[in-house]
1. Taking -25500 as the value of helix-only ellipticity at 222 nm (-39500 (n - 2.57) for each DSSP H run of 4 or more, over all residues; to 500) derived from one of the structures shown (I, II), identify that structure.
2. Taking 3.8 as the value of distance in nm of label points 7 Å out along Cα→Cβ at positions 375 and 431 derived from one of the structures shown (I, II), identify that structure.
3. Once distance in nm of label points 7 Å out along Cα→Cβ at positions 63 and 423 is calculated for all of I, II, which comes out largest?
4. Taking distance in nm of label points 7 Å out along Cα→Cβ at positions 159 and 215 as the criterion, which structure among I, II has the greatest value?
Structure I
């Protein structure tokens with residue numbers, strides 16, 4: 001009863017704060033976290049246990065946080081060096097509004113598939129594509145939707161992706177088998193996304209640039225930067241190193257260093273200008289609004305608000321785990337689910353809820369993956385069904401959760417609020433829709449291999465079919 005009360009109270013505080021009060025998400029999460037902590041303490045949970053779980057959550061977030069900060073610095077360095085401006089320049093010369101969204105989606109898909117990182121794709125190609133979109137007069141939320149669709153579709157199906165590897169590992173499923181099973185829920189959403197971008201592109205066909213004339217933008221870039229193909233070297237080197245599975249943080253460090261050197265060599269930047277840009281971001285004063293909007297990005301400080309969201313999420317999500325809310329719900333699933341359909345629907349709902357609360361698939365995969373896997377054995381269902389559920393409601397869905405690690409990163413890096421672009425990234429939420437359709441129809445649901453079940457479970461297999 002206490003666990004249920006905590007869950008309901010937290011839901012009321014979050015949705016009330018966001019939808020009724022319209023308070024900043026960081027403050028809403030802090031308020032929800034304080035509420036949960038106070039109630040937990042009143043009901044006898046020790047502060048030491050709550051504090052331990054908060055620090056443990058923050059420990060798991062540390063690497064993503066460092067990558068997040070590195071991306072902010074990287075963007076600033078590449079802006080100052082002229083690397084992103086030269087990509088924007090050639091993008092404006094070569095791309096047309098009618099095909100922009102399709103090209104961006106396919107380009108981000110290919111990069112993410114080859115490198116296994118949606119974050120790396122968004123922080124490099126994604127940022128440059130946003131600049132091109134502004135120059136072409138394409139709504140930023142269209143462009144962000146296409147970038148996110150490509151980046152996360154490719155990441156989800158890449159054997160190099162850490163999230164794909166984690167989902168397979170925590171459910172003890174062969175990696176290739178896991179990826180093949182993901183196609184059921186991933187391909188339909190991706191195809192629908194491409195159709196959407198084709199339709200939007202048709203509507204954009206022949207439209208004039210609403211912000212500034214493209215020729216003015218091109219000439220402004222030419223006059224403020226020394227544009228040379230050598231400036232493309234940093235992203236090429238970064239992409240090659242990521243493709244070779246080198247650690248992300250050192251790779252971004254190399255990208256930052258190269259950007260700083262090129263800024264001083266080609267743009268004549270001083271060491272002080274480089275330091276200021278790495279800290280506060282690139283500031284453009286070209287007197288051309290569209291160009292200023294494209295270029296005023298990056299810097300360490302640009303990620304501070306995102307860090308606030310992540311810390312607030314830890315303050316909120318950790319006490320929920322300490323209080324045993326998830327374990328109580330899991331026990332209810334075991335008690336009430338009489339069929340495979342009911343069990344899978346309950347697991348999908350539980351993981352969705354847990355992920356939305358914690359905002360981290362690193363936490364939700366590691367906690368719920370091993371806990372839920374035996375339920376699939378019991379009902380004679382293959383564990384790769386669970387692996388797919390974890391991805392559909394976790395890593396693939398992550399851009400839709402504004403206070404989550406990934407959602408906060410995407411919104412801050414592309415500079416487009418989650419609520420504005422998420423509708424134009426159908427692959428993010430359609431995976432959940434198709435997952436539910438398959439559960440209720442039985443299509444695409446794999447039965448357990450004989451070796452997956454012990455003798456006791458085998459005797460129940462006939463009674464526990466879909």
Structure II
């Protein structure tokens with residue numbers, strides 16, 4: 001019976017209020033559930049199949065989206081260490097102050113849109129997306145101002161004037177990417193909230209091909225040099241919403257904004273209550289890692305290049321458990337929106353086991369091919385040695401990094417972003433950064449010191465979030481979702 005329900009949820013919205021009584025749990029037990037009956041085992045297998053189907057498309061999609069922002073590093077790095085350092089700093093800054101902010105705020109849509117769809121309210125799902133586009137537009141204006149004057153900030157922290165001037169120029173050009181990124185990042189939730197991920201993957205594949213071609217054309221063929229990289233990225237992100245709009249129109253979904261309405265300008269309260277903690281969850285971890293990239297510049301140019309490569313590799317592999325967590329968020333939120341705390345908990349356990357296996361695989365790959373990974377980016381022998389010597393510690397960190405992504409995804413699915421926000425903020429900035437700076441500059445551990453503090457913080461985050469989830473009241477999440485989804489669309493919740 002559940003399998004048929006899941007297929008319906010991916011094709012059309014369930015009828016509001018039609019969830020079977022058997023699926024409307026009244027339990028408030030914890031996540032620690034053990035499958036026993038045949039029906040429960042079947043449900044477990046069904047959830048695993050759905051998670052696998054969602055995750056495969058999401059892994060490819062997120063890796064492609066990651067490549068759009070990181071491709072400049074690969075294209076520009078052969079031009080020299082200074083150019084590589086500049087694009088690394090610029091990309092890091094763009095992610096910290098822009099792209100990760102947009103992604104963090106949009107995580108609220110993973111909760112709200114999927115719960116609205118699960119409750120049989122597709123119009124509310126569309127309205128959430130419209131509201132987020134307006135919010136991101138306002139935030140993007142502030143980001144654009146910051147990027148325009150970024151070279152003045154770089155001059156305060158970077159010793160080499162050529163590096164900070166090139167990094168500032170990169171961000172000035174990248175301002176043109178903000179509108180397209182904002183619309184695409186929010187707009188794709190129209191599809192993903194329903195469990196439709198493959199079209200998004202195809203769109204991102206088209207974007208990645210466009211970006212690779214433009215990067216090669218501008219940087220090398222037309223000899224634009226350094227500025228060809230950001231021009232290619234900005235152009236690609238401007239085109240991405242056009243690809244998304246074209247698919248929605250061809251699929252008969254009416255586009256991102258099928259009708260002009262003022263409701264997108266009000267009713268922001270429930271969205272912001274989830275968006276701001278979601279921003280903290282994403283930004284806290286990412287900002288901590290990127291602060292370490294900037295800190296490595298105080299060691300040497302080689303250390304900066306090595307740390308940039310390590311951070312890029314870690315971010316690339318992190319996309320895999322992160323994709324599993326997004327798939328889990330969608331499944332859990334759909335079940336909660338439909339009123340089933342029991343199925344939401346089963347989904348959460350499936351996500352956790354999958355993330356654990358994925359993290360172990362990532363760790364093995366990091367360690368086994370540690371001599372290969374740095375040569376993807378550079379052939380400089382000093383940089384390669386630094387990366388190879390640090391990768392065993394980074395490989396160990398993968399075990400907990402994937403679990404943190406999983407726990408954060410479960411928290412988003414049940415609308416408990418605030419818990420993850422506080423845990424991540426405290427562990428990274430009270431523990432991780434002070435410990436990393438002490439081991440690096442006080443004990444002179446070098447790059448290993450930078451990663452030691454972060455690894456310890458991830459262990460703390462995993463423990464704290466698992467403790468919360470083991471005691472969580474899932475029925476309360478169902479009741480909160482029912483309250484949000486039952487409000488009139490023109491009324492402020």
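Only the coordinates and a few stated rules stand behind these numbers; no lab work does. Everything numeric here is computed off the predicted structure, so don't read it as measured data. Cβ atoms are built from the backbone, for glycine too; each structure is taken alone.
1. It was calculated from structure II.
2. On the way: I: 1.9; II: 3.8.
Among I, II, the structure yielding 3.8 for distance in nm of label points 7 Å out along Cα→Cβ at positions 375 and 431 is II.
3. Once distance in nm of label points 7 Å out along Cα→Cβ at positions 63 and 423 is tallied for I, II, the winner is I.
4. Biggest value here belongs to I.
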